[in-house]
Structure I
């Protein structure tokens, strides 16, 4: 019995090196939820930046913990999130939260996350756009949302109350300690 071939959009949550020229990538796929993949070769590896939205193709073998990719390509490219140093910490914060809440397959949730990250990418005020996206995510997951309180600690407390085994966010300290080179500062 052959394994079914799956082609689905996916979000790269995080990666880590494996052996000499490979990566293990944790992705949230639209069709099957959270999955791990082995990524081989420099041509494939270039696609697997944290937060990247891809279209991937693979043979699904449910008995395997780590799947092997056949093909990957960009679903869409960010205009700013991967390229502007002032926006990268916000992407990392979003991914740290998404890494804890995205598990089971949910096509509507995947679409909401992809559209939300693209909205953050295109927004002039990245911080405000991310807060709006995370409040929407929290509401979609069934959490209590108070729009009057848009601070980071309050938002983290609401996610912690909703998600069992919540790990404190490490990226928040990066946002508060962010020092920018002179040419990136607004005057």
Structure II
């Protein structure tokens, strides 16, 4: 159940970081502003991202067990790369040159993981999980691209909510299947 644990850690990091930074505005900022260079409380956000990324990477390694085919193995590798990029968001916080790249890459790699896991479910004949995963992927990509988000933070939260739904779906599948 490392997936749900990673999600709890991520949401706790976001909530605690927002709580200790009353200047933060969901409608104006990016979540990464909570870990920006020079911010006195940046260690809360950045440490939380690193710990979440480590747990997520371990969980990602187990995704291959969800569906024992080559596509799930590839998705597992992509998820591990996504987790590494989550850690790099903290290592290269807002205010450093590579920050925007690693942040964007985290979300793109997470989306690619969902896409390839949906294919993996289809390959195994698990149409409900394949279709559900593909819908989550499409809602994420289209919503991210087509909605005029008032802030980066709201876009990020939208994507994290979809990642939460997908991880819960896969965790439910694993409980039923005993991955």
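No value in this document is a laboratory result; all are computed from the given coordinates. Remember, it's a predicted structure, so these values are computed and weren't measured experimentally. Cβ atoms are built from the backbone, for glycine too; each structure is taken alone.
Say we calculate relative contact order in percent (Cα under 8 Å, 6 or more apart) for every structure; which of I, II gives the highest result? Once relative contact order in percent (Cα under 8 Å, 6 or more apart) is tallied for I, II, the winner is II.
Kindly point out which one of I, II the value 18.5 was derived from, the read-out being mean count of other Cβ atoms within 10 Å over residues 115-122. Answer for the origin of the read-out: I.
If helix-only ellipticity at 222 nm (-39500 (n - 2.57) for each DSSP H run of 4 or more, over all residues; to 500) computes to -26500, which of I, II did it come from? Walk me through the intermediate numbers first.
Working: I: -10500; II: -26500.
Structure II accounts for this read-out.
Can you tell which of I, II yields 16.1, 51 when Rg and Dmax of the Cα atoms in Å is derived from it? Traced to structure II.
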